1. Determine which structure produced the value 38, 27, 20 for semi-axes √(5λ) of the Cα gyration tensor in Å, calculated from the coordinates; the candidates are I, II.
2. If we compute distance in nm of label points 7 Å out along Cα→Cβ at positions 179 and 243 for structures I, II, which one ends up with the highest value?
3. Given structures I, II, which gives the highest value for mean count of other Cβ atoms within 10 Å over residues 59-66?
4. Using the calculated result 3.4 for distance in nm of label points 7 Å out along Cα→Cβ at positions 235 and 259, pick out the matching structure from I, II.
5. Please state which of the structures I, II yields -13500 when helix-only ellipticity at 222 nm (-39500 (n - 2.57) for each DSSP H run of 4 or more, over all residues; to 500) is computed from it.
6. Match the computed value 25 of relative contact order in percent (Cα under 8 Å, 6 or more apart) to one of the structures I, II, and report its label.
7. Starting from the value 6.0: which structure in I, II was distance in nm of label points 7 Å out along Cα→Cβ at positions 99 and 275 calculated from?
8. From which structure (I, II) was distance in nm of label points 7 Å out along Cα→Cβ at positions 187 and 347 calculated, if the value obtained is 4.7?
Structure I
């Protein structure tokens, strides 16, 4: 079955790509193995030059690349431009710091000398979603490539143009042919790719079902896996918080559709915040993502809209109230109204689930401990945002919320310096920072005798 690149704002077909059969896949994996072997032999200085060239290409071609992202995912053009710029910044960060991050680590000893040498693991398979196709790829592949590995990139079927552009950029930057390969395969061949002896590890950013299946497969084959799975990210707002800044932040998150899912507000300010939120959500402009003034574009696929529609209905059935929005928008494209829900029972399945789209659930907390309890009342733990000016509350929130990333008086945001990854059923392992570059390296201990 061919891969179709569809414009989610109109439903029009942009391009169609033939998928590979198993023989073509195996040939590309063999090529990736050759590239990994060459990558390992090349000096780090060569990879650094390639990475700086990659950053330059992203800068020079950012406008056109952002256009492709928006055409395939429905992200606003402003958000897509920021996505490309973040990818370039990540290339520059690792180009500046890779020597330090990959340096051997001296180990203390008595009468002996020992150190840990970081060695590349080989070919790494990445399975990625349609959301933020460039950023999810670059935050994974930049540290993997600079460490001397090769990448097999299996994007969602809806973003083949983004995937192929990333492959072309990496090749044009000077990395060996096959150092990054965009896999034009159906989902049924992903496990076939993972089973190949040349593939040493897998990283999954996607649904919990996909993560479970591929982690189980990798575990059976004794291959490393890293999982970045969805979250039900909370935002806690206490009375001392900057209310204007907190509301602006959650509105920005709703517009992006990929950040905060639950806003937990202290009862002292709950009614006032709710009123302001309703007005702010209703003022969000929905429409053509190519227009600079658009704040909310379509979702990337029609299936994503259908799932979001079902989740909102489930929330209402459980006892929740739709404060504004709540329905799929009539007409062409995968549009869903920016939505605010309240009174969804904490013990309902939908309140503890992950949403993907312009929807936020509003909860009332009686005090700090109640807010922490609501935030943790989910099996997921990707990220959290906590808002208070009280130092004692800040420490209790930072230590009390179960998440892989906690932002204080700000939204969680990926930064190449900061490791990101989930807790609980939001996955394990890290990307970015020093931890990210070492996920797919072998810690080889070297002992030097007398």
Structure II
């Protein structure tokens, strides 16, 4: 099938690294991690080796994304920060949508290992461009990473994702009448408790630490919290579609690997074109009208997807409703982060940046797991992929997955994200 992007931890460490190292040194670290991961994955001999390669790539990405946004926030003119954040958001928004398209092309015409090989030229071009353009504009500070902080975050996030996975396995087992349902449920509860305990310990040690991994005081800002929530919900829906559409297209609607990947391409290209435009509109008109309108358009796309995708649906219909969703999503996603960062004082922007990117990646991992659960539960006990009953079950699981994504998307514009706290409080163009 079409490869699906998985997210790995790495972002929280960015705050320390950004203080202790120059931007150029961080960038070199990112490139080395990604190139090493690509080469290892291309020559992998077994699954543990492939997983290690993906962890290296995930660590590189986890540092690269906040580094990019931090450079934009530090070095951009205030009058153009919305547009430039839109360009950065374009990368975050479009890459997961392009992934299935590239995966579909590679899966159709090349051996699967080439999906890692074709990334290498882009990384080398990025290396040359980065060395010529990335400069350190603020002085660095001495900083040290507390291993306990990193361990607590890693354990908390990983256990949370696996708890969702085991919970889905428990529901699937119940559907099949499997006696392992109780065991799976107990494992899910235990993992969830471990995750909660690890995150509580992290919050406690961070509050007491002189130099925490990420200063959670940024969460005291009500507006920042709402912006962060909306950002996480938008990412959840996008990654959910990135998983569900290609898999449901192949298993439930008879599409080829190539067609299942290409169906996302028009929406991804639209997102690439719209994100910088949305930032320019934010600079010119402020946040309320552009963001709220865009979220409503995105919600319309999710509702249409949930309402009209069913037995007999064509790939054209999948692509059309996804296109509508991406039109709204790309016009508000980066702006949500821009406005959330704007309410923070300068000394907390690096921490806010780290939290946005941390929860963005966690949201992607959770979305993939949740959508897999919808398909797995629906398919349980309905034969193999070639059976008509299995195909019908897959269509049903996809439908309810799309309904769930529509509900999640409906929560984004319901938050006060787009509403300034004061009549003249434009949190972006006029407030930074």
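A short reminder: the numbers here are calculations on the coordinates, not readings from a lab. Note that the structure is predicted; figures quoted are calculated from it, not measured. Cβ atoms are built from the backbone, for glycine too; each structure is taken alone.
1. Going through each structure in turn, the value belongs to I.
2. Going through I, II one by one, distance in nm of label points 7 Å out along Cα→Cβ at positions 179 and 243 is largest in I.
3. When mean count of other Cβ atoms within 10 Å over residues 59-66 is calculated for I, II, structure II comes out on top.
4. Of the options listed, only II reproduces it.
5. Label of the source structure: I.
6. II
7. I
8. II
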